Each structure stands twice: as C-alpha cells, then as structure tokens.
Structure I
C-alpha cells in the first residue's frame with residue numbers, strides 16, 4: 001500500500017475462522033522527533049553511552065544544537081544520525097560535567113507540509129557521570 005484510501009483486510013482469527021475488516025490508510029506522515037532525557041557516557045551498556053534521537057518523516061535538512069546552562073554551545077551536528085558522546089564538541093577527552101543541557105532540533109517535514117516551514121523541537125538532556 002503506497003496510496004491513501006480504504007482497504008479490506010482478510011484474515012484468519014481464533015480457531016482458524018476467516019474474517020474481513022476494512023481499514024482506512026492515511027498518508028498524513030506527521031514529522032516526529034523522539035529523544036531520551038538522559039544518558040551516561042561511562043555506562044557499561046553501549047547503547048546508553050551516547051545521546052541520539054529518532055526522527056521520522058523529516059528531510060535531511062537537519063540541525064541539532066546542544067547548550068550548557070550558560071548558553072555555551074557544547075555540540076552541534078547537521079546529521080540525523082549524530083551521536084553525542086558527552087564531550088565538549090564531541091571530544092571524548094574533554095567531557096562535559098554532569099548537568100542538564102538544552103537542545104534545539106531544527107528540521108523540515110518530508111511530506112506535504114511545506115507550508116509549515118522550518119520546525120523546531122526543544123528539550124533537555126541530562127548527562128550522568
């Protein structure tokens with residue numbers, strides 16, 4: 001299915017009984033940016049050692065900026081696949097202290113939302129040492 005519309009689904013249910021159901025498929029594709037609220041660069045779990053986000057239905061015209069509490073830029077990237085290791089400007093030999101950091105993600109919607117223009121998501125990330 002690559003088109004919006006109403007589709008009929010045929011299936012076998014409990015006791016192998018056949019059934020049908022109609023469902024409506026929408027191609028709304030609302031942009032979504034999902035981020036954790038903490039990470040631990042020295043974690044024993046590899047997946048917890050960096051900060052990254054999940055993004056859906058956005059273009060590659062992407063930017064993330066991370067600031068400390070004094071407004072100093074500590075990390076930036078133009079890649080949706082970035083990974084911040086908790087180092088100042090991603091230099092692992094210059095770790096930032098345990099604290100809360102503010103981030104801004106700037107992006108454009110991928111599908112049918114040009115009228116919304118450049119969008120932003122703001123949030124905070126706690127670095128735990």
Structure II
C-alpha cells in the first residue's frame with residue numbers, strides 16, 4: 001500500500017500533513033509530490049501498491065492542475081483538501097469523486113479519521 005501526498009506548497013499546512021501522516025503509517029509507504037508533473041508521471045507508472053491519494057490544493061490553480069490529471073486518478077481513493085469554501089471550488093472538487101473533502105482552514109482531525117478508515121479497509125481487503 002502506498003499513500004501519495006500531493007502538496008505543492010512547502011511549509012505550513014503541507015508540512016503539517018506530512019508530519020501527521022508519518023505518525024499513521026511508515027514514511028517509506030508515503031510518496032510526496034510538490035509538482036503536478038511529478039505526480040502525473042508517478043500515476044502513469046500504475047503500480048499495484050497505489051491505493052490512496054491525499055491531494056492538497058493550496059490555491060485554485062492547484063485544483064485546476066489536479067483536475068487536468070483526473071483520468072489518472074480514476075482508480076485511486078482520494079482525500080481532497082480544497083483552498084476555500086467557494087461553491088464553484090467545491091463543485092470542481094466533487095468532480096474528482098473524493099472519499100472525503102476538507103478545506104485548508106479546517107482541522108486535521110476529520111482528514112486523518114478518514115485516512116485511518118481508508119488504511120484499515122485497505123488492510124482488510126488487501
């Protein structure tokens with residue numbers, strides 16, 4: 001099982017995500033991507049060990065970038081963190097069919113509860 005973490009902005013929320021994830025699963029099972037190009041290249045490799053992607057769209061442009069590779073994310077469970085609560089942003093986010101949707105200004109609690117459940121269900125099924 002591999003967790004892909006896409007967080008284009010270093011420091012702040014993205015850094016906190018990495019730290020918290022490191023407490024849930026071994027760091028060797030986490031792949032961190034800071035550019036959509038690198039994430040896209042990784043998704044094209046289609047490994048069987050991919051199951052969850054935690055995608056952090058720090059800005060609206062980041063969400064647009066993620067949407068540009070949505071076909072590559074088709075078979076991956078997505079947890080999506082949006083930059084704001086604007087209706088159009090939320091509508092765009094839902095087109096990715098995420099398992100869970102949160103916001104940069106929200107607490108990590110819900111995101112990590114969902115991540116734990118996804119990891120547990122993968123362990124049971126995988």
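Annotations for the structure displayed:
- Label whose coordinates, when Rg and Dmax of the Cα atoms in Å, for residues 53-116 alone is calculated, return 13.6, 43 (choices I, II): I
- Per FRET efficiency 1/(1 + (r/R0)^6) of positions 21 and 93 (r between Cβ atoms, R0 = 41 Å, to 0.05), the highest-valued of structures I, II: II
- Calculated for structures I, II, distance in nm of label points 7 Å out along Cα→Cβ at positions 5 and 69 is largest in I.
- Origin of the derived value 3.1 (distance in nm of label points 7 Å out along Cα→Cβ at positions 45 and 101; candidates I, II): II
- Looking across I, II, the calculation of Kirkwood radius over Cα pairs in Å that yields 14.4 traces back to II.
- Label whose coordinates, when Kirkwood radius over Cα pairs in Å, for residues 13-60 alone is calculated, return 15.2 (choices I, II): I
- Which entry (I, II) yields the derived value 24 for percent of Cα pairs over 18 Å apart, for residues 37-84 alone: II
- Source structure of the calculated read-out (helix-only ellipticity at 222 nm (-39500 (n - 2.57) for each DSSP H run of 4 or more, over all residues; to 500), -13500) within I, II: II.
Each reported figure results from applying straightforward, stated rules to the coordinates on display, with no laboratory input. In this text, all values refer to a predicted model and were calculated from it rather than measured experimentally. Cβ atoms are built from the backbone, for glycine too; each structure is taken alone.
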